[in-house]
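K.L.:
Next come the structures, one after another.
All of the numbers you see were taken from the coordinates with simple rules; none came from a lab. Here the structure is a predicted model, which means the values were calculated and not measured. Cβ atoms are built from the backbone, for glycine too; each structure is taken alone.
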Structure 1
Amino acid sequence: MPVQDGSQQVLICGAGPTGLVLAIWLAKRRLPFRIIDKAPRAGTASRALVMQARTLEFYRMLGIDQIIVPHTRKVDQLRLWVKQRQAGTVFFGREAIDISPFPYFYVYPQDEHEALLESVLGKLGIRVQRNTELLDFEETAEGIRARLKLPSGGMETVSCSHLAGCDGSRSKVRETLGADFPGGTYDPIYYVADIIASGPVVNNDLNLALDDADFLAVFPMRGEGRVRLVGTVADNHPTQDTLQWDDVSQDILGRLRIEAKTVNWFSTYRVHHRVASFFRKGRAFLCGDAAHVHSPVGGQGMNTGIGDAINLAWKLDAVCQRGAPANLLETYEQERRPFALSLVNTTDRVFTLINRRSRLATTIRTRLVPAILPRLFRLAAIRRAAFRLVSQTRIHYRSSGLSTGAVGSLHGGDRLPWLERQDNYAPLSSLDWQVHCYGPTPVVVADWCGQSHIPLVAFAPSDRIPASTVCLIRPDGHIGWIGRSDYGNGLNRYAATWRLVNIKYLQDGEQ
């Protein structure tokens, strides 16, 4: 059995959105890798629908946001329905225009999303190796040694430096690592259907119906009358194996006067909530659904997986080819697992309330929520807080070993606040470390950046980033180190700890 030597390569197992985004970042940084998927072709149906602002901020760094956004449907309001009646409207996006360059929720089906990401990867000269299955792997002194089953049916043994398990909720990588996957499964059987329809809820907004016994979400799609329904199957069907469109709960469809003209496709699924006991073991990592699965509340699952991919990608690049210490990779689990745990707990509580059939839960769902939520969302502060929570722009890594310093309310580990008028996100397309100065640039900072070959960008201070603030920005747009212009040796110590200056890299660039 031939052994392919790829000791400096990353092996990405799984070509869903998580694996594809990881691959695109590595391709742009020219870190050799290989991406495989055991499926013969990309998926043609999907449950993930919503792209959040933070994901599109990452895509802007990668230079692909302008390719993707035109294919999405922007949504800035949620209409609540109870028993045929529109009970209220919740507005989001209009208060977020200074929080993110992408101040809405963006509806984009996962199957179309995957196809576009794979096309982007293809233009970078990389092809997903499909019908290729990871059989097993082991870690050696040199790296990872993995056995693959090829499309021909033959076997291949490959060597790589690191393995990224992006292979879904039934992950072979997680199984091989021996990670537990505690959690559970919700009782109802859910369906997702892509249909052409008419009726009051076919209105280009996100619609959520909270009835006594049924749940239905209606997502607007691109195309006249096209919507995506997510709802529950009628209770008298104990299995999902043979379910069809006619088996869905018809009561709520009738009450909302939804007339389905064409059913493009239909599938059923059960909802799980689980988080792996660890996200990293040695040189192998778990990302996306291989690491965490949770309810579809808030459209968080796919976006969280993409966040995993970005976090891991720049750290692999730094360690494998830019001289960073190997312990930088320890911060992947430090940063991503606590967020996954918090997210699962939050979505679990909301999802349980939506689906619980008790009298109290029904009263809260059908009376209190429609009465209180729209009133709360009349307050701009509530709308902004809700957007930051759901859009994932509130994520921070303050407890990470990579996070140092604070200026006012801004801490190391925070997402860099976006300054709309100056667009301080534009330089992040370098996908590398950089220093931002807010206010006049101290000579000592300019000299340090010049000697360290770390780009320096100056901006005017704002109400969110005070004058004399110096930020060392990570490749993913989070703040690594932050201090005042009279920082002393703090910045230098931080750069030395994480070896931000790769001597060989600088010498090569100076020739």
Structure 2
Amino acid sequence: MTGHQPAAELDVALAMEATDLLKETARRWAIERPHRPRNFEAWLRQPGNAPPLPRTDTQLPVLVVGAGPAGMAAMSALRRAGVEFEGVEFHSSVGGIWDQSNPLSSVYDSLTTNTSRYTTHLGAAMPREWPDYPHHRQALGYLERFADESGILPRIRFLTSFEGARKSDRQTWIAALRSVGEHKSDAREYRAIIAATGIHNKKSRVFPEALRAEAIASGLDVIHSCDYRNPARYAGKRVLVVGLGVSGTDIASEISRVAARTLLSFRSAPWIVPANVLGRPGDLAALGPTSWLPFWLQRESFRVIRAMTIGSPQRVGLPVPTHRLLDRFAVTDRGIVQALKTNRVTLRSTVAAIEAGVAYFDDDHQDPEPIDAVLFATGYQRVYPMLEGLSSGEMSLSEIFPFLIFHPHDPALAFMAETITPTGCWPVFLEQGRALAAFFAAEQRNTHNFAAFNARRLNPSPDFKGKWYREADGFHVEVRTYTRALRKLTGWLSD
């Protein structure tokens, strides 16, 4: 590249160069499959082999994109660490998807938190008088109070879209920010960018496109679960829900109270576990006394509890899952077991096709079913700003991104990655935010550990799973192991 290259062409070339570097790193990791250190101390003993990285301009603020739970956790941590920042939020207020008035929200009217109030917080506990699983309006109120009490509100630009960013000659980020109602974006310079855009929003939804096209061509009522609000539209209808995950089971159970017939289609059977055990939320077990037991004993304890409360999979019409309990994420029973036992919801195998308003299934023993509506509870993909040129099939961010949140090559780019655990992810956001704030604060002080961390960016991160979720991707973590590693990293960077 020459100094006379047009700016627009230079931006494209730099973006392609950065993307190619990430792809090459992913390919190398896929071939070499480097061994993960057992813990933070073992990670620290690894030699630092990464080439020197440019420093960010510490006179500029860090840009935090998104003011949901993750973004607010990051902003609060930066403020406490004395790191200047600015936040931008597409919506008019904080809360992310928990604010149902947010156009990107996937929250439906009856939604409660999937994890209990004991493990869903940003430091301060939720009120004792609240139910174990708070309603989404209560969760939003909690987030609004956190934003006010943490002092971050004056530093957030609301009704402002992040349109992308490019690197300047000084290796700073020039971000394009557009206010609602404006046709042109403003260019603002930042030291670094922290993407806290989440994954459970309408922009990240995933459809089986061929099946969706068939359903639309049949003239059916077709939506994704992120567009579902309440069951009124399905009264008296024959409804097919595709996806046996958290959203699919919750929504199918609710729809079945008004629909003429509710079908729930699935590809592979998950383990279904109780929401409460002996009157207490089940997610407390992941942090309680049994969490210190050997893994085989934890799994056996969960197996016995699940068998006593839910019973065998065959009792509700499910095949026995092909994986062992805790090898993948389990679905919490929030009414689906009773709906299956009483035949309000009928299980069906994978949908093979939809033709002329009739659903056909892979299992030849299951008759075709006439349907009026299809709801796709088919999940979301991880899409982060500045990584749009990468497809999920090309690389796993969890494999090559240090501690799941740092970029392997760019010290001015970081991500608040939503992890999958049996407990709430909000406390994990706190630890991620503190680790990122400690890094940027260490850079401001130009400490030895700041340079030592950069030298280890290409080294494998510690093992955050233990023996949990062995058949799931790297964002599925054992919560104690992961948060312990983040706290040790924060302490080391703060020395």
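K.L.:
Compute mean count of other Cβ atoms within 10 Å over residues 65-72 for each of 1, 2 and report the one that scores greatest.
P.N.:
The maximum falls on structure 2.
K.L.:
One of 1, 2 was used to compute relative contact order in percent (Cα under 8 Å, 6 or more apart), and the result was 16. Which label is that? The partial results should precede the final answer.
P.N.:
Details: 1: 16; 2: 23.
Value 16 for relative contact order in percent (Cα under 8 Å, 6 or more apart) corresponds to 1 out of 1, 2.
K.L.:
Still on this structure, please answer the following. For which of the structures 1, 2 does the calculation of Cα extents along the principal axes in Å return 66, 55, 50?
P.N.:
2
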